[in-house]
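Multiple structures are listed underneath, in structure tokens.
Only the coordinates and a few stated rules stand behind these numbers; no lab work does. These numbers were taken from a predicted model, which means no experiment stands behind them. Cβ atoms are built from the backbone, for glycine too; each structure is taken alone.
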Structure 1
Amino acid sequence: MVETKRRPLSRRRVLEAAVLFADREGLEALSMRKLGAELGVEAMSLYNHVPNKDALLDGMVEVLLGELEVPSEGAGWEERVREAYRGFRRLARRHPNVFPLLVLRPPNTMDGVWLVEEFLKTMRGAGFDAPTALYAFRTLSAYATGYAMAEIRGFAMEPGGGRDGAVVLPAEEFPHISSLEEKLVGVDRDAEFEFGLDLILGGLREKL
């Protein structure tokens, strides 16, 4: 029998395996020991590529950021920004167990810096001054991150939303919320997300 040569460990392979493990088992289940078993090595072997658990988690953020695609420069500034944040939300839906790391461990890597630079370049090229471009980046990023996190964890008032499930509210005390009950069952999340982008981009358009 011919033995298959084991694929050598590398930092990238360790990080990608960690993301896959967390996608499947959850971030809380991830440990160096379990990750080593996943890769068929002792946990100590991993430390040759990532010095500690913190470095592993930071590296997983790198892997996620590496999946983001920068929209074509041929599009106008609004469509380029819109598509960038659509991609950010798709990333959250693809990796719901790992995405919260982007909130807990803000990326300070070259991947993260490069994405910010691309955004600022787009906004300055459209005619915005530097402070407005920065405010726009932070506002849009906060909106997209918050929406994506709520989508992962469950929106309040929606059936099954929140940690303890839906809250039953007396209609006579909360008539406006109660009137939304049927609509909240089948909310069009895509349309809702686009609504928020429209509000922010419309406000930015007024600044030009």
Structure 2
Amino acid sequence: MQVERHDIRTRDGHRLDAELATPAEPTWGLVLAHPHPQYGGSMHNHVIETLFRAMPDHGAVAMRLNFRGVGTSQGSFDDGNAERLDLLAAVETVSELLGRDAHGVILAGYSFGADIALAIDHLSISGWWAVAPPLSVHPADAYLAATDPRPKRVLVPELDEFNPPAQAQPKLADWVNVDPATLPGTGHMLENQGPVLVTDLAAFADLVASQV
């Protein structure tokens, strides 16, 4: 696996700090979105770090990025609105790197990053994978993934302090082609859940590839 720094440009002209991990034989793309910037979230969050390091072994060209205003990324925090442009830029970049023979790009996010991921759409996205999404950063009708037929996997921690299963399940009830699951015995911080998350995302990638 090769890891390199990779700057990307948003549609509104900001340069974002990103890293790209490339396996020897890539078959799909992955964009990873980090937790809330105003609460210490960055692309070096432990969940994002674990997935970024592990998924190239499963064939992914993996990109993680700092949202605008985080680290050396230009711009400033925009309450989750302009951050959608940040993820779109990353999806477009990874899609271009993959070419036409790959299975598309899975957009994955944790917490705030999950909400931003679920609120964007792009032709290159083959599926959405979200862990501990608050489902509150945007109004309900802003989650574009909700009505999209492409597959979605949503993992909700059993002890989540912000959006536990009892609250999340009604919000997801009308979503199209969504596969929700509860992560037992863990809260929003997902302590020691790295292996579980890697296994789940790898299985979701296999499912998406089988449907392409």
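A value of 0.92 for Cα Rg over 2.2 N^0.38 Å, calculated from one of 1, 2, originates in structure 2.
Each of structures 1, 2 was scored by distance in nm of label points 7 Å out along Cα→Cβ at positions 36 and 116; the highest score is held by 1. Looking across 1, 2, the calculation of helix-only ellipticity at 222 nm (-39500 (n - 2.57) for each DSSP H run of 4 or more, over all residues; to 500) that yields -19500 traces back to 1. Look at Rg/Rh (Cα atoms, Kirkwood Rh), for residues 12-67 alone for each of 1, 2: the largest one is in 2.
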